[in-house]
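Only the coordinates and a few stated rules stand behind these numbers; no lab work does. Everything numeric here is computed off the predicted structure, so don't read it as measured data. Cβ atoms are built from the backbone, for glycine too; each structure is taken alone.
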Structure P
Amino acid sequence: MAQGKIVEGKDIREAVRVTADVCVIGSGAGGAVMAKELAERGAAVVVLEEGGAYFRESFTGVIKESMAKLYRNLGVDATAGVPSVLVPTGKCLGGTTVINMGTCFRVPEAMLQDWQDQELQGYRAEDLAPYYDRVEKIIQVQEVKPEIMGKNGEIIAEGARRLGLHPKPIRRNVSDACKGCGNCSYGCLEDAKQAMTLNYIPLALQAGATFYCDTRAEVIVHDEHRLSGVAAKIYDRQTGAFRQHAEIAADVVVLAAGALNSPALLLKNHLANRSGQVGRNLKLHLCTRVLGIFEEVIDGHHGVCQSLYIDDYLDQGIMLEATFTGPSSQLAALPGFGQELWDLVHDFRHMASLGVMVSDTSSGRVRADGHGNPILTYTVNQEDTDVIKKATMISARILFAAGAKKVIFTGYGEPVLNSVAEVERMQDRKFRAADFMLMAFHPMGTCRMGAHRKNSVVDANLESHDFRNLFIADASVFPTSLGVNPQETIMAFATKCADYIAGHVL
């Protein structure tokens, strides 16, 4: 078996014309897994990745440089709606796995039951367990160890326990080389966080897969009944200038460009949308942060970025995760101006941070502009707003129980609280969605899976209802908001899909 290769745009001098069994669009949690699993079964696999290839030696830990190299549009993509929600995603070899925090969860049992109630077959916990097991072994999933937890996690755990809650260390795809440097979101400096570039992509290369970076899929070639390949453009990474065309003839096309770009590409090509559902049903996992300021030094940026979780309220759609990043991103959401803001910034080393994540009932939409770029619309409904308010109040109580002298909401409605009594006075106050500064790191649902073609895009095998050789293997296929970080589930789904393709299609 010939070794595969990574081909970068700067090295391409002439048009690319390749024939393959499978063309995969995207190299993140879905695409890299598909490439490895299918190549190991003997398929000729070509992967198209719009972003560049970056590895440890090119990571600097400087946020501005990392954003430019590893994030799509510098990480500032956002929804149009009330309020606007920031939705940063990765654009590089390995996708968002290179810049996420490594958090790994399996789908909660209650969510799987909900899917069964929607007549989806093959998604019970026992059905998915072998795929999760396979993924976890390859990406080295393990609990955060005490020595790299960091004081941010320790102090939040103490506050939670004082309130009778049950904090647990987060499970992450990370090797024992992790030193808790807190640089997870900007390219791991130790090659400890197990992004796709450290496992699935090398395994895919070993099995003969070829990865074309700096290569943007533009046209999915098809007739009325079947896809026949992908036409792409190769760009110069530094200047953005067009370099060459690429044409990949393939028996199977796997779309794994993420829940924003997968539907945008389908819509641009007027493809696989007889149900009218492509781009609809956008789910985001609405997130905000609550900060506590303590007398003691916390140095929350020392230790892993995401260290522990509190799922006592998961049945209400609330997940709390101890999350702390460097000052450039952690301080950006602080309220106030002038001296007030300056005083808060000076308390950076005394801050602890609790991330709020709400499983949304709101639903948005992805459309494509004239160039095929995604346009996001999403408005937060009052039901989700009330849950966000409850989650922030719970977080504030935890921080005060841990000894915080004041608590800061990263929003506009009630920015600074000085006591638990002030938290309780919020109980009867009506909040608007625009009172919160919201982020979202897990777009989902825009090509959702379903048993019935009239209200879904792919079936339970992740195969398009409209084209039998088109598969989608990313978070766009989730039929509901997951309620937990999705990367491990994307990988498990892709593994399951690859088994189906190898056994029934190729």
Structure Q
Amino acid sequence: MQDSYQKFARDVAAIGIANALGALGGIILLPLITKTLGAHDYGLWAQVTVTITFAMCFVGLGLPFALNRFLAAAKNKEEIQDGFYSVLSIVSISTLIVSLLLILLAEPLANAFFSGSLLVVRITGCIIFAYSLSLVCLNLFRSARQMKTYAIFTLADTYGQIGLIAYMVLNGHGLVGVVISVLAVKLAILLVAFLMVRAKIGFKIPRFSRMKEYLSFALPTIPTTMSDWMVSSSDRYVITYFLGAVLVGIYSAAYSIGAIPLMLASILGLVMPPTLSKLYDEERMDEVKTHLTYSFKYVLIIVIPFVCGAAILSRQVLALFSTGLIATQGYPIVPIVALAASLACVSIPFDMILVLVKKTKITGMACAIAAITNLGLNLLIVPLWGILAAAITTLVAYTVMVSIVIYFALKEFKFHIDWNPAAKSVIAAVIMSVVIWFMSPQNSWNTVVTVLVGAVVYGAGLFALKTFSRQEISFYKGVFGKSVSMRNK
């Protein structure tokens, strides 16, 4: 049993480090684009990323996620081959159709949402095709729980983009250079990942033997992912349409800082499905519940101080990573989005319950209700109250979605929730908040020092309050000690 937990912890650590470095990459891109191209072009870049994530909601028909659910426990090579190549074939066709439509409709889309940047829209269509197919390949590594390989690809993707984007921007190629850089890296990732998959499992013409089962699981996830996109990203289109590219640039920069907790959600979303699906299918319910208990505990310990810090240091951190204009107008957005993102993190263990019992329609319903709420409120109040209204509606939508997911998940089965660590986390976060409030940094260097001091104070507070048991400390020493010894070998 402990080996299962240690494998899970090492997977979380591997993906966590990769996502942390990936988030750092996003933070590097923020000043690189805002300080060289300005808020307007950063707004257009935000539109590109939002459009790509929107397409990713449906071009794959939910099938890459199905690979994680059905191949996690597969031991027969032929079953893996048929599952992978069946999914790859279908996703190739569906993505090609969508990418071609985006390229053909580039002119009206560019005029409505991209300030007339026709070439940017067409390149975005090509990015969607390469990105979608690479996700299929990378999800095979996830289903096999080869998280280190997945993490390496994630880092190569992120920092390959940063390197090329920096070269293009600093040499005067503008936003077009940015999107060309993304396309080049996505194509390279696709090529290398596919060659590795082929070397691992060989090639076989698919028989599509389990596609009915895959699609019955995967298709209901499309409304969920699209609704989730509407909650988290559709406000960019509303802001662009009513307020213009400059304000969407300010909002997107602030949102990117506030949404950092979503990195934690993505870590759990990557590691938990293959791990818990295998345990659940093997009827090891005690282990499933233990994973959920510890995931919930550590989510709270991480997101609570982030929300407190965001409420105090949002202006200074935005000034550090963007421009004075963005910091002045965007800082109220950060703590509101941070709270919304933290709610999303809290819901992950409960959402996982619905995945395990194959009731993804409930998650879809929750996301749909939240999406309709978010879009409706955005259309009503963003034209009147501006970008602050968009942040508030995001918080309202996430609150609705999380409430529904938790309610229905606990009807399936419950896991132990210990509120004592959460209370200790709040106490430590309050102490941290007092310290950073009195430090009140006024320049970039002082801001960095204040953030580091706040992290140390919070960590010290957790240990002083004995938030972690001796068994937990010994367990994680074993996890990381084993990881180090394996690397040395």
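Taking FRET efficiency 1/(1 + (r/R0)^6) of positions 323 and 411 (r between Cβ atoms, R0 = 30 Å, to 0.05) as the criterion, the largest value within structures P, Q is that of P.
Among candidates P, Q, the computation of mean count of other Cβ atoms within 10 Å over residues 339-346 that gave 24.1 used structure Q.
helix-only ellipticity at 222 nm (-39500 (n - 2.57) for each DSSP H run of 4 or more, over all residues; to 500) was computed and gave -29500; which structure, P, Q, did it come from? Computing helix-only ellipticity at 222 nm (-39500 (n - 2.57) for each DSSP H run of 4 or more, over all residues; to 500) on every structure in P, Q gives -29500 only for Q. Comparing distance in nm of label points 7 Å out along Cα→Cβ at positions 131 and 419 across structures P, Q, the highest value is found for P.
Taking relative contact order in percent (Cα under 8 Å, 6 or more apart) as the criterion, the largest value within structures P, Q is that of P. Kindly point out which one of P, Q the value 0.95 was derived from, the read-out being FRET efficiency 1/(1 + (r/R0)^6) of positions 187 and 307 (r between Cβ atoms, R0 = 30 Å, to 0.05). The read-out was computed on structure P.
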